[in-house]
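J.: Some structures to go through are shown next.
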Structure 1
Amino acid sequence: MSRNQEPVLVAPSLLAADFLHLDSEIRMINGSEADWFHLDIMDGVFVPNLSFGFPVVEKISEAAQKPLDVHLMIIDPDRYIHRFREAGASVISVHYETCPHLHRTLDFIKKTGARAGVVLNPHSPVSLLGEVIREADLVLIMSVNPGFGGQKFIESTYEKLTELRELCAKKNATPLIQVDGGVDLSNAGALVKAGAGILVAGNAIFRSREPLSVIRRMKNLHV
């Protein structure tokens with residue numbers, strides 16, 4: 001199946017949600033055409049910000065009717081993989097930059113029953129994944145530097161997605177390809193055309209007056 005025949009998955013990023021009304025935000029996503037909830041877990045060390053931990057993830061899991069896509073922006077993620085799986089994560093992604101034994105970490109995630117993802121920061125080349133690409137269920141390309149929402153999209157992301165598709169073809173690998181950072185309706189179509197199959201969007205959805213329409217339009221991209 002070619003890229004333009006595959007359904008686009010949309011994963012709203014709860015980092016951009018209104019935390020004072022998180023329950024209503026979750027209900028809105030439950031009733032939308034979105035596919036996953038994207039949760040950014042930050043430790044204040046690997047990235048210069050803090051987000052939320054196990055108690056909040058557990059409560060989100062209780063309310064969510066769609067899979068939790070947990071992105072660990074933390075050092076030494078192996079310590080917490082089981083905990084996040086127990087808290088409700090269906091997908092657990094770790095940064096290449098934080099995993100000295102990435103093959104083992106991906107295998108560890110899979111053994112918990114979760115899908116295993118690997119994330120690349122904007123400065124990290126796709127070629128770094130050559131030896132593990134077949135082990136990953138998902139590859140997340142960061143299109144901003146991780147740590148804060150609302151940043152400017154990095155234009156070289158399109159080329160990086162194309163390079164990732166070429167690497168996957170060369171290695172006969174079939175991971176899902178996700179992009180996160182500055183994704184909105186102005187660039188979503190081009191990102192899908194370049195190779196993205198999962199769009200993580202925060203402000204574009206939660207700051208919109210018509211979030212359900214934004215999600216629907218992303219889901220129904222034709223490129």
Structure 2
Amino acid sequence: MSAARSIVFLFDVDNTLLDNDRVQDDLDRHIAEVFGAHAAKAYWRIYEDLRDQLGYADYLGAIQKFRLECDDELRAQDLAAFLLEYPFDERLYPGALDAIAYLSEFGRCVVLSDGDVVLQPRKINMSGIAGAVEGRVLIYVHKERMLDDVARRFPADRYVMVEDKLRVLDGMKRRWRDRLTTVFVRQGHYANDPAARKEYPPAQIELGSVGELCQLRVDAFLSPMQPATATE
């Protein structure tokens with residue numbers, strides 16, 4: 001089997017390929033402008049409660065609950081339109097699609113994401129990510145628990161996971177062990193949480209941005225035994 005057929009590169013989306021922190025900031029600003037700062041705090045309380053219940057971010061589900069609490073139920077419906085029409089392509093990290101194109105020379109690139117079944121697929125499509133991976137998109141409630149399904153759909157000798165959460169990388173590494181090379185990108189608030197850096201072991205490869213993937217040779221993904229960076 002050739003190297004190009006034996007490697008599958010798995011990409012997280014939020015704060016890995018796409019700056020989801022900025023999307024949240026824009027939504028927060030929009031809610032505050034329409035309903036006031038107090039209402040914005042109420043929305044994010046609902047969002048966090050719902051995420052705890054479901055195990056993934058459900059922005060539209062939170063809007064459904066928010067409209068029952070706000071003073072203007074009809075105007076609250078426009079919040080869903082704000083997200084569904086959002087220009088997600090403008091929130092791609094620099095070099096995100098270039099990184100996918102570059103790694104496609106060595107193996108198949110696949111999106112592996114958590115999320116709901118409406119907004120998350122739309123985000124991936126509208127941003128151009130789905131096209132970049134030729135439609136190979138997997139969205140689960142808890143992706144780190146679905147590795148058997150991932151392997152069934154995209155069999156390979158070696159997997160590479162590109163992710164901004166050390167928790168997810170650690171969980172996947174415990175399951176796949178030597179089959180998986182972990183790549184940690186220091187983007188977004190999760191990646192820069194000092195508590196997470198202390199709680200979980202370092203990834204095998206650590207990058208300052210997703211665009212730095214283009215600086216790595218394919219050998220870096222095949223047998224990295226110690227934590228490394230793009231400049232090493």
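Taken together, the values in this text are just the output of simple stated rules run on the coordinates, not laboratory data. Just so it is clear, the model here is predicted, and its values are computed rather than measured. Cβ atoms are built from the backbone, for glycine too; each structure is taken alone.
J.: If FRET efficiency 1/(1 + (r/R0)^6) of positions 101 and 205 (r between Cβ atoms, R0 = 41 Å, to 0.05) is computed to be 0.70, which of 1, 2 is the source?
T.: This value belongs to structure 1.
J.: So Cα extents along the principal axes in Å, computed for just one structure, reads 60, 37, 31; which one of 1, 2 is that?
T.: Only one of 1, 2 returns 60, 37, 31 for Cα extents along the principal axes in Å, namely 2.
J.: Can I ask one more? When FRET efficiency 1/(1 + (r/R0)^6) of positions 69 and 93 (r between Cβ atoms, R0 = 30 Å, to 0.05) is compared over structures 1, 2, which one is greatest?
T.: 1
J.: Given a value of -13500 for helix-only ellipticity at 222 nm (-39500 (n - 2.57) for each DSSP H run of 4 or more, over all residues; to 500), calculated from one of 1, 2, which structure does it belong to?
T.: The read-out comes from structure 2.
J.: Where does the value 0.80 come from, among 1, 2, when FRET efficiency 1/(1 + (r/R0)^6) of positions 13 and 173 (r between Cβ atoms, R0 = 25 Å, to 0.05) is the thing being computed?
T.: 2
J.: Looking just at FRET efficiency 1/(1 + (r/R0)^6) of positions 117 and 197 (r between Cβ atoms, R0 = 25 Å, to 0.05), which of the labels 1, 2 belongs to the structure with the highest value?
T.: Ranking 1, 2 on FRET efficiency 1/(1 + (r/R0)^6) of positions 117 and 197 (r between Cβ atoms, R0 = 25 Å, to 0.05), first place is 1.
J.: If mean count of other Cβ atoms within 10 Å over residues 37-44 is calculated from each of 1, 2, which structure is the one that comes out at 15.8?
T.: Derived from the structure labelled 2.
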